[in-house]
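Before anything else, here is the set of structures, which you'll find just below.
Taken together, the values in this text are just the output of simple stated rules run on the coordinates, not laboratory data. The structure displayed is predicted, hence computed values, not measured ones. Cβ atoms are built from the backbone, for glycine too; each structure is taken alone.
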Structure I
């Protein structure tokens, strides 16, 4: 066996082809290039490497007609769109599964035949490679709805042309419009078109090397797969564990995606990834969140299957019933330390397994308050290391099995022993203002824009006459209020005392918390207003959650 060559066009026509097509094995990791920072730059460099006839690495295939599960390549790529499993009836068809080269092939498939993050790959026909820097290419992405420009050639158009002279001449006639009457530019356009044609239309240039492996057993294939990944980006421990589970239940990953999507939907928008769900299941089974493929025995696999089928409800309850249901948290960015959430989910899981009441909203207030206190302390006091979360979960699971209250005292003691504070201080609230604001006003929901919560400074930063000292005094948690942007923009830089008395502003008075009536003298002095509101908010924290905050009141 040795490497053979295939053109870009021929490779694209192989992907997802119904007869002897190229597909993805279930054990393969999901596509990650699109999630990279500056992913468009990576894509353009890949295409430029092909155009300049640089090697882009080989593709390794497993040719088989064995009955094994496999997945389609994604067409239009967008974050969160995953390669889905084909119907089980097709598992025994003749096919080639891509064991190495998925990222490159998926990228080419999306950008040359479909879309990438809603954008379309183009080539600048006036690009001059002779004067370009080494990291500059003629490739660029434009929005799908962008106005057509003869200078920019859609690569989806190029890659679908038939390889004959009539098509080539027609393409050149259309492209030369970009050069107008400039002979030098016309020559550049022709040269660029010729290079694009040779790589992306003509099948004579074999740009992609591929190596076919024929094997009959899973053992042989897994050994090939293991060796292939020794020289590239190694699979993560989580991916290795998931691969073992999928070898027993091929659609397990898809079920994790479905559970992740259900959490987002039922929580009002909190995203909790399939990887995080699997880490939680690993915690329940192996008593640690540090995933290790070596520690996973074949006897553990049924437990993973059982948890997903029978014990996922308590995890959903943490998001829908607790975080969103009781605290109106609707976005993952509000919660800074997600590992610390897992002991709560572990506690609910053990309650459910042993026939106890696990739905938080049905508990007595005193029981809920313990969870509230743990949540706040774990987030604001940074109780989030692997060692602490493992120890917290063990305490929580024992308490759940015995139907005891959530073990806050034991957990607090562990945190103190790990050199974390067990008490809440004011500086910790100030360091996490979005979470603190949300907890102080649990009936209010944030509205998000570009993953940022929309918050109003009650006394605006840009108030007329406000100097630097004023801005510093009002740019603080105690002056924040969750408010949709349209209200904030309407209020703008107006003095709040005047705004709430005015006809157009009085209707918004009820949307604000911890503020005095409109006739109060506190509106005349921003500093006194902030001091008074701070006092009210700290009192509310104690009233709502039973937490007393250590303050430095000598500074007020």
Structure II
């Protein structure tokens, strides 16, 4: 493609709304174009890279036994009501009505649609397993769209759904997809880590998230360098402190602690370690229709932080059904006191106790009385929990739940996730099959998603410098750019055209920058666009030589035009498979 014929508009200035490198660079290169907040279109260069990611996904999905179909993004409410997710999914579900008042949604995912398809098409174990996938635009009504393609309201996703007769079959399908994802993200040029993850609104029993490592990522992962443990912070299990079975309970004692509302303040005032205290967090919950459902007081050891995902899982509710309580309103209803709340004396609220607290003795907690705390609070004698569960956050430095070594943290971008759904949807939607004895069973399901457009952004986050993008060969919009320094020099022009033609004939995707622009503009655009190989045709053309440079390297070489073509073809053929 000749740049003089291409629709391309690059920007020299950083767009005001862009905060992270991928958002900045995809806008500056003109690869994406903002329509409204959280909604982007793709221009020629950006769309080429999106299609290349999609093709890598197709190749690996097909190789793993998947069959591609395409279902509508508009889904009838009846299917979501049947599965129980119409209300449970929350405000991110983009609900719409047709002219007759019938409810629909713009699909954020397609479990219901695929389950409905298979329950109508499959009746016998002989028809299993089935693995169907699509690559399609999805919609989520994000409250705060940001970071460009990272958290948008419209995005492209690949979702595959597996249907098996039993757990053994589901295990095979799950592993096939897990292995395929490993190949896909490797081919896309990502540095990533698969980690155990929470199943969230999708549901199911088991899940792994594929996380592209990046400091700007919204996903935080905990991992151990000594063993294979790796999980999202939301999912990571914690090791409880050793139970103090040999410690005697001391008498409960009320102490005046004026102005000590934080754990640090009360621990310092009473000359004790924060590990000897108890932290309270106060919440209000809502039912599926958004009405207030009651209050929750959650307690963890004073030096711990509560894990909100673990808490909502313990409560059996969705994330959107809980928020921090208005302390004055909750105080009137339950007896809590902001900054001085403990589990003793609370009433008319659900008490959730972290799993390690029952084993600890003589803790300090709020007295539910302004400027007072209680010392020597003990589980069983002084208070009990309605729910006792691990609700604490696994922090860096905490012992690994598998081997005990210190845990490390890293940030990342979720680019894909695989789920074992089990019978969550097949039971509620009555998707069954008959076994060899004509006995009916629910289908065992899995679902497997990849954020195509988010993968594009993640690649840019990991592959850029101060000058622009550095595309991996496999998903670069073009492989080679031939930069013609002087478009009015017949020798340079002839050589540039010849190199361009030879590369095209060799099957290389090549750009020829033949624009009537200054050389500095062309060089800046070549770096900004991030094309992997640059061949510059300039003053050395009269000697039959060009400048050859890889975008990822600082060094340039002066070599013959023939050698430049040969080397470009070689490196493109070597690296484009990823």
Structure III
């Protein structure tokens, strides 16, 4: 379906885009926050207790932070070291997509599944703005693949590896991992009627493996919370970490208790999907719609040419997460592997059965998406943040030439669809990772101020802030959390540095404080972009300032 030379060349280019993203400054809030939490583990040599600033952290299990801390131990405390586990596990996720596609269909579908997965916009973003979802996604699809293989072949190795993968996913984000793994497999069991696989001694052994693998995480929860009923977490004492991760966590997420409510829009994930699966969105939706029509025509009766694992898993997961009162776009990452396999199987059917009309239509759609990417790239490079170096023009022009060559090259439509879709992702994310994000992060006050702190040799242990406002990027790049002191608490303190907003600086001035040195940087909430910021003519209207002053 796609030649090995082109396939591996595309994977190489994707990997280079990923690597370029590792050099980008950490984003606030989550990436920088989680990196600080892992950094604290290493600095304090405490791998059992999780803290979010001064607060005990109950919300998520420990595995993501342990992996980041391990990377810090090996490579040192660097932004790129924090991202290494996420990238490696994303590669595992891609290989698992290949394995699942091959298991359910054939090798061609497997290869294309991996390609679609690695170029889906939210997956590329997940290895740059690293949260727990990158690790969760890789381990969940690995578990689904291995457990599905067990249901098909009864291999004990697959059962044990699947159990271990499920345990690692559970140790990353809790119950949602088991839901995401369980629902597609239940659909597969119903469709294939292979229930007898469950009543087997191999399943008991797999459960033992699952229990053993989650034991370190459970012990850490027990050590931090169950042994200390006097601790007050979210206004409650007698919090059991083990009870929380097995029972309370998902209910809090669904109801919005503890973490708060941010959306009651039941269609939030539908319109979010329109961008997170780019450039494959229309193909994915078409694949889903065609599979739905097929199943309705078959009255959902089992057919050897089809599988319900991906379609059923996507449907049920979408329904469940849509009822959650707390929603974020990256929650959709967990269904991207299933969509990748489903979309790959659909593209293979177009190739196999020579459906020229639909193939030409989808090729036209992908040309349109590519044209939007061209326009977006031009706007980013020549308007939003203008190029400043001559070689940037060379690389951009070379990228345009390569893509135009494949646009004009005479080859099969299905091959053009695959190639141009991948190049759409590569062009957009190469521009983002090498130009847009570095320029954007100059407006992230904490990391920008950390550069000044290093240049001016400001002693990081003498930096204070006047409120509990988060300063994650400053904390990480200083390798030292900023200490909190109320305005009246600095009375009598000398030779200190205060990190403050415009309002806090005015408050200090009105309280009679004076300073002999002041450094200021631009500050904007970069993960919440708006048109006024992207427009250079109105950018200054939405930018705030952060200041570092020396009180002598």
| query | Among the shown structures I, II, III, from which was the value 3.5 of distance in nm of label points 7 Å out along Cα→Cβ at positions 137 and 313 calculated? | reply | II
| task | Could you tell me which structure in I, II, III was used to calculate distance in nm of label points 7 Å out along Cα→Cβ at positions 9 and 489 as 3.2? | result | II
| note | Output 32 (percent of Cα pairs over 45 Å apart, calculated) maps, among I, II, III, to structure II
| message | Tell me which structure, out of I, II, III, gives -13000 once helix-only ellipticity at 222 nm (-39500 (n - 2.57) for each DSSP H run of 4 or more, over all residues; to 500) is calculated. | response | I
